[in-house]
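Each structure below is given as structure tokens.
Derivation of every value follows stated rules applied to the coordinates shown; laboratory data play no part. Since this is a predicted model, take the numbers as computed values, not measurements. Cβ atoms are built from the backbone, for glycine too; each structure is taken alone.
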Structure I
Amino acid sequence: MEAFTYLFVFAIIWSFLNPSNTLDTITPIQSIRDGDTLVSASRRFQLGFFSPGNSKGRYVGIWYTKSSGTVVWVANRDTPLNDHSGVLKVANGAVILLNSTNSVAWSSNTSRTAENPVLELLDNGNLVVKDEKVDGPVNYLWQSFDYPGDTSLPEMKLGKNLVTGLDRFLTSWKSTDDPAQGEFSLRLDLRGLPQVVVMQGDTVKGRVGSWNGLRLDAYSGLTPNPLFEYEFHFNEREVYYEYKIKNNSVFTRYILNPSGIGQHFTWLDRTNRWEPFAIFPADQCANYAFCGAYASCKVGNIPVCACLEGFIPKSPKAWDTVDWSDGCVRKTPLNCSDGPDGNGFRKYTRFKLPDTSSSWFDKTISLKECEELCLKNCSCTAYGNLDIRMGGSGCLLWFGNLVDIREIAKDGDNQIYVRLAASELDHTRSKLLDWHNRIDIIGGIARGLLYLHQDSRLRIIHRDLKTSNILLDDSMNPKISDFGLARIFGGDQTEAKTKRIVGTHGYMSPEYAGYGQFSIKSDVFSFGVLVLEIMSGKRNRGFCHLDDNLNLLGLAWRLWTEDQGMELIDESIGDMCTLSNQVLRCIHVGLLCVQQRPEDRPDMSSVVLMLSSEILLPKPRQPGFYTEKALPEAESSLTKLEQCSTNEITITLLEGR
């Protein structure tokens, strides 16, 4: 019995002097030796000594209990110990690592002191020094979260304390065997609007982006999800970004690896391993300024780089050899002496915002005021909303070249207005065509075509109906012109066939362009193309959708089947919310007219009725020629189309009538 009591008392004393795995806190009279560990209260994290990879050096680090090989922080990353004699203590408010000669190998260098300092490992992975009698983050004397290594954990700040100058950023390991500071860092660049960047030494290698109110705009992994929430704080004292977990049972980490790749992992108990959640950079377009100035990058395009509208390659020869680093320059230089009317802006909604290091911002002014400010300063090259939430607010101005632009697959929340000379902006003139003018023009063309097909003394097939053959008078009334290719049908004739194809690619129906068959329904097809062009402000033949090689008809069909028909509408028309039913009805009629089979298309009398009444419309089928690929071979040698050509050519081969 006496022996048992002795052993019990000895165990208590030993656990006090040498903490076991159950302790999350040590006092100045305690220590952590090589082989001991400090464990957070809920056993999520452990602190102890380790040797990474094939290294023989000993380091003090913090790792996940579930994954002992996953080290999230290293104390003495640049000063490894050579043996297993290391001792970690807390003294005078500082954390101290002693080596075999009892010399200080590493210290937290804390300037503040406390009467009763303790070292505690928190459940979020943060190692803190605090006064035992005072709690709360504000009273921490020192914390490891202020000195990140290669890993960002939930609740860890990435950014700068503007009062003390403390800058928190990630730095990669030199290698998997060496946790010393590597050449890559992930930090908040405070020039202009703050943005998260990956740097190699002093050079920006990748740009995660700036905060747009919901997320870092360049990082697809930061979309709303059930696991994480993201926050950006910017005030007179601090500017920082952080993320938090919504479910405490989730284990997650973001690591900047020795190659400069940022990887976000979550732990899955089902597989008992870390699974990748997101990666940056994920492709070549994530490399900083990959396409140079005034050019956008999109993976999957050939080539991946393309000049913005109104710009051309600065070095055409280099561009042809897939060297895009010189970027693009303006087709027409800006002339500020022309005043505000000499310049304008083109709106883009499918871009990651350009580099903001040369930007200016204001949280209080409107987008209209933002545009006016940009117009007044000739150095301003673009503007947009600072915050995209609730329809957008605040002002963000760019100065100098626009670089590091990436195109995204679908229209996003970001909107940027790029400055161009007025002559580069479509035809400014399109603003004259509001919704009422456009629907009147469509109706007028429909009635004119109905007259040619049905009400005139002779039935006339125009065969070259296109926008350039529609004239507008001073009152915007449309007149069908240029009957040089027209054919006259007599009696009950409804269709004909020719061996010579005449007309304009992009407006010709499939049966006519491919096989020489024409009828009133081939004119109906051309009319349908006109309707979609007038609604969208884009040419069918000159337009090529970058995602899947669709022309305007194909894009209209895809958006219609995805219930996103309103996205086709020309932005210059203005707010269409109150007119959406009429707008969608016009698109519906246009799609009915461009169906592949002539017998599926309505005649013009039905079209006029559809446009002027509320009758129920049939469901459209897939349009003909909805991609810019080559047409089927036919008897004529004029049936092949150039892919994505911007030319609009009327082919006029003479033939007898």
Structure II
Amino acid sequence: MVDSKVIESHTVPKEVPIYRLVIKDAFEKLTEKEKLYSHYFSLASWWGSQVCLGQTSVESPVIFKLLQSLFSLEGGDVDKVEKRVVPSQVTKEEFTSLLMYASSFYGNMGNYLSFGDSKFIPRISKESLNKLIESLQCQEVSGYWNQCKDLMYSLDENQRELGIDGTGVSTYYSPNITKVEIEKVQKFMDKNGISGYNTRLFRAGLESNKYRLLIASAKERPVKSHTWEDIQIDIIYGDWSVLMGRVANYLQQAIPFAANENQTNMLKKYVDHFTGGNIDDHKDSQRFWIKDQQPVVETNIGFIESYRDPFGVRGEFEGFVSVVNKIMTERLGVLLKNAEVCLSKLPWTKDYEKDKFLKPDFTSLEVLTYASTGLPTGINLSNYDDIRQNEGFKNVSLGNVLTARKDEYITFIHDKDQKIFNQLFIDAMEVQVGLHELIGHGSGKTFVVDKDGKYNFNTETTVNSLTGKPLNLKEEVYQPGESYDSRFKSLGSAMEECRAECVGVYLSPDEKVLEFFHFQGEKANDVYYANWLIMCKAGLTALEFYTPENKKWRQAHMQGRFAILQIFLKCGVLTLDRSKADDITILLNRELIKTVGVKAIGDFLNEIQVLKATGNATAANELFDRLTIQPITGDWLAMRDIVIQKKKPRRVFCQANTVVNNNKVELVEYDDSPQGLIKSMISRFGKDFSGL
């Protein structure tokens, strides 16, 4: 029997906040050629995003078919579907609960939260939903329901979150595989230069020494079998073949509307990658993407972020299309112009910084399409270490995502800080996102030796600045075939996000840095204070994303933010008022931020950078265990209960569609309501389930 508290914590809220991504004004300013480019790239992104369903859970693709089929009845008019079943079969409240579940499902592209990896189930009971579906008398809908209803509602202990080794579910791997086995196959992949980004790994049947490494591609190839130590690994191309074919086809159709040669070459490499599955083609696409400076329409697509892989090496599909906000981009350009000034202020020695800062494109974007399991506020790409370090990268700030908020009472923030938190939230986040993406992810070197034995640092003078000793050229240097992800694995994302967040926190009180964002005087002081307040709250509410039973964090950013919270508390810049049994109040000492606060964060930031540069995963795991696992007992568990009790539903976004009529692209927008979000997905996909 599942505890009632567990059930409630995994049940979709009664109200799911839905925000419409405002894009019309920006889109209408595009030329017809730019609109057509956006249209076909959006189609590629959305159809590829169906892969996310299969990357989430075995039931997600079937739940998707169920919802699409159910709400496609009555011509896709949700209100008419409601009239068929309310109040004859279910109550208005129950039908609304179904709409909220559908909104959460579509917003996360699956039945696990994209931010937190926790399963959610409908608030409408299984019995009531069954009654509703039976009344529709639709064989198709009933068929999908019968396939998914048990897993849709199941909260068995190992199905409540994503994980491996008995701590959850993961469709990146077969259910019977262990972390030790994944590690063994990963060593084979590292040795042979095989990237994990667009792969899945399954054990072949019940035999423990045979594995199938699936590579996403439209085309299949003859299976190649390899023997590695005591195991057999079959490399199989053609995973997600139908969807990869559609992605490649739509990208091919976008080529005539490319703005320049870099975009054309980028698209061709994308087509090659999704057709053949070669990760080198995708890396080449990113090289052309980096060279495409200041495009009017900014895009990217592929198996990108590894946050949701419990092992930390396999990428989730995402694709985005956006329009550059010229005014905001000009503001970010000031920061970009002064990036090297910011880099010089970071707390590590020159040996630990890149030999040359490769100035990226840095733009503020208005999102037309973001097809994945969730939307970030900023992005730093490419994620390939060698390209980022040696060739360059791009930063983007997603403006219409960042500004989609309303003033509200903020939990855990002192009454005296409510006004400054609400009024300066967007300004503070502009600073934090800018510094996080450009300086955070864009800074710091890793010590590497290539296959020819050439080192990217002076082996005679460079020392480990934490120990003062010369670098061990075998253990403290990335060997050929190794990457940051392959060394740090499941900790990698949390540590890198923590490092980038620390950069924003560390630099934001600097008067000169704030001038780059056009903040001066008292406004500047308030902005950095608001930024530190935001980080305090984020670190505290991060407790929601920690599972005590498994001693596991379900979200990389949140683990990093909780680590920062610990640094704040240890240095005394922050205290948590527990005078009320059912509440926590953040008390941030403004007078100590620029002194003990900045020093403490600087020391921590330097330690993370040294561990990253030297690839010291053992010490990094010990550090983050000490900061983010060991403390969470007793009082911290009590505070976690309060955080969960007061948590607010995470917002989801309703995105526009594009359609072509008479060779002209039209933008179709939808209401910021469950009905609007559902209608957008019915219009986008209908009941075309090819590939799922």
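Structural remarks
- Label whose coordinates, when semi-axes √(5λ) of the Cα gyration tensor in Å is calculated, return 68, 25, 22 (choices I, II): I
- Looking across I, II, the calculation of FRET efficiency 1/(1 + (r/R0)^6) of positions 27 and 315 (r between Cβ atoms, R0 = 25 Å, to 0.05) that yields 0.30 traces back to II.
- Mean count of other Cβ atoms within 10 Å over residues 243-250 - structure with the largest value, from I, II: II
- Answer label among I, II for the case where helix-only ellipticity at 222 nm (-39500 (n - 2.57) for each DSSP H run of 4 or more, over all residues; to 500), calculated from the coordinates, equals -14500: II
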